[in-house]
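Colleague: Please go over the structures that come below.
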Structure I
Amino acid sequence: MKRISLTNTDIEILEQAIINFGSVVTFQQLISLFEEDVEYARIRISKLVNQGWLTRIKNGVYVISEFSSRGSLSISHLAIVNHLVEDSYISFENALQHHGLFDQYLSSVSTISLAQKVSRTIDGISYHFIRTKSDYFYGWEIHEIDHQNVKIATVEKALIDLIQFHRTRYSADLVLEKLVEYRGEVDFEKLIAFLQKANLTTQRIFGFLLDLAHINSEPLYNLLRNSQSISNLSRSESKIYNHKWKLYYDEYFNQYTKEETNTTTA
């Protein structure tokens, strides 16, 4: 699409909107800046949306684009999450990246939410909302990003969420990597405290991963030692059994240890 320049009037309106309200604005806030009648203001706002100067993130809420690059949001993609779903927090790789523990490019933002919300794409970024119950809606903090309050999981809760809500070989391997490479950045007392609120399978997987990382797992083992059921590390078939954690896991993880004790082939 051929770029359409802003008129001086439009520039003044958008600049005043940023000054008065910030980069995230509501329809009513925009309306208040137009001297013309409401219907004309609606037409102007619709035109700005079609031209890419305003990006609609939900009904009646917009992000003002960078004047220098039509269609590029003027704020971080993370900063609009709580405008999409208020009762949600950013987690998984996105949270780890925010805390400096993940440096790969991410084309999506994944969150934990108390509300059912379909995924959507804004400005080329996909937003995914994983619904959970209130028992697991914890472990986040509010960070200010581009003058917006954003709920983001702590390092410890982001690691837990990767296991509890994904439970794949990839997620377990990623968590193990972060436990080893960034053990100085992880608050293990907080991790154990959070794990006491997690489900049994997540607790067992973390016990197994802590052992592989040569990190003290005794507090977690004391919590689980009397449990009798059996868990699987991933939802796909796992054939190696760890007696200590009553956990079936993928042979892939044997590369991290030379110890074959406590393991048998199913």
Structure II
Amino acid sequence: MQKKDSRLYVPNTHTSLLTVVCVLFFWIGCSGKDGTIRYSELTLIASYPLDISDPSGLSFSVDRNALWTVSDDRGGGIYRISFTGNILERLDYSGDDLEGITVNPVTRTIFVVEERLREVRELNKRGEILRIKTLDIPGENPNDGLEGITINPERDELYVVNEKNPMLFIRMALADLSVLDISEVNFFGIFKVTDLSALFFDEVNDEIWLLSDESAKIVVTDINLQPQRAYLTGLSKGEGLVVDVDQNRIYIVNDDSDELYVFQY
């Protein structure tokens, strides 16, 4: 992978009205005295090996006592794992190119995205397909497709991201899986990313967390997709994300090292 330029970009105040919260050793502060918008602090506190090839996608279980992840290998499966990476359960499902997963806390069904097929699939706990929605996404490369999915149970919506070419944020209705809105993602300054590999909806703060594996970065936005703050993960190939807002912890699965990483923010 080509090394990315990690230098900070100072936004032009005439073209950007964004303000960002900067965190230093878990204290909330402001931008620097020179006016530069800075990254928020993120600290790696643990990593755990996974006995899963190419993990991609992450979701809390309904009871929030475990995590769900998928393997994006051809024929890859769906796994429930502990917070230390141990496999607790495997669903009887064989994917084509699984990339994202989320769980409906009301119906307890599981939603996954199939990247190359451009499909959102709803499954029951036996791994049986209940519904399929194919999304009409432009692009010539099959591997530039759907990468992440999360649920907003308060609004009865699913949020899906397309990786790149183009980078898209897609809102879908839970009721019939219809597409409500498609927005092209085009952030600037420290919020700029070159791909989207995962996302998580924080219903406590009504925020959307977007992960980029190429940029090794997390961008947090409000519900209208306006960037609020950004974190550098230091991880290439981070492809699954959940956030425990009560503990200020972030969990990321790494597709390259087959590990579960835990950060404090």
Structure III
Amino acid sequence: MLEIRNLHVRIEDEGTEIIRGLNLTVKDGEVAAIMGPNGSGKSTLSYALSGRDGYEVTEGEVLFNGVNILEMEADERAASGLFLAFQYPVEIPGVATMNFLKAAMNSQRKARGEAAYSTPDFIRKVREASGRLGISMEMLKRPLNVGFSGGEKKRAEILQMAMLEPKLCIMDETDSGLDIDALKVVSDGVNALRGPERSFIVITHYQRLLEHIVPDSVHVLYKGRIIQSGGKELAQHLEANGYADIIADAA
């Protein structure tokens, strides 16, 4: 699914290197959790993978199903099946959630050479997906994320994932600031979308999210590189003991 080889990334305006030789493999159907202290490069990694402006890859390659996505623009990466769930979803005043979803889906279908959804087909598909996620059609008429609670924003984002059917979902600290109800929305949505042909990279500070989304692998990111990998028990160790001993071992 995804293979990151010797990735180096710097912030363009500052020239500061954040990712320093990162290697990571995520298999088909795998949920890989990435944890690390503040400033370790977790969000920079998600931005580099998704193609966000302002982050320059100076070395390495990222193979997504055998294709180096670093040669693609951000929209091409999305069309190829990559999805980024934001830490703080953006509000778009004046654009109904329903219209945003239809535009996003048809834009990706066009990029893949597929026919656009007709309005009846789209309505049928969004009703099915929103019903599974407990989202009211009334909510879909509201401007995207404007006035939404934390839980509603996450429901809207999970709905986007369900509709776009990405092959790789990158979740950038999506649990930040969420209460237990909103956390359940995220975890239930992700667990419902797990499957052999869809992988997840879950970036988080805390083990609490991983109690609900049980990862297949856990990787500790520090100073721009993976310093230790393991199973779900590694996240439990970090929760109980912090990062100090693992960082010391890697020094």
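All of the numbers you see were taken from the coordinates with simple rules; none came from a lab. Computed from a predicted structure; not experimentally measured. Cβ atoms are built from the backbone, for glycine too; each structure is taken alone.
Colleague: As an exercise: relative contact order in percent (Cα under 8 Å, 6 or more apart), calculated from one structure in I, II, III, equals 28. Which structure is it?
Modeller: This figure was derived from III.
Colleague: Upon calculation of distance in nm of label points 7 Å out along Cα→Cβ at positions 124 and 180 from the atomic coordinates, which of the structures I, II, III produces 3.4?
Modeller: Details: I: 3.4; II: 2.7; III: 4.1.
This value belongs to structure I.
Colleague: Say we calculate distance in nm of label points 7 Å out along Cα→Cβ at positions 220 and 236 for every structure; which of I, II, III gives the highest result?
Modeller: The structure with the largest value is II.
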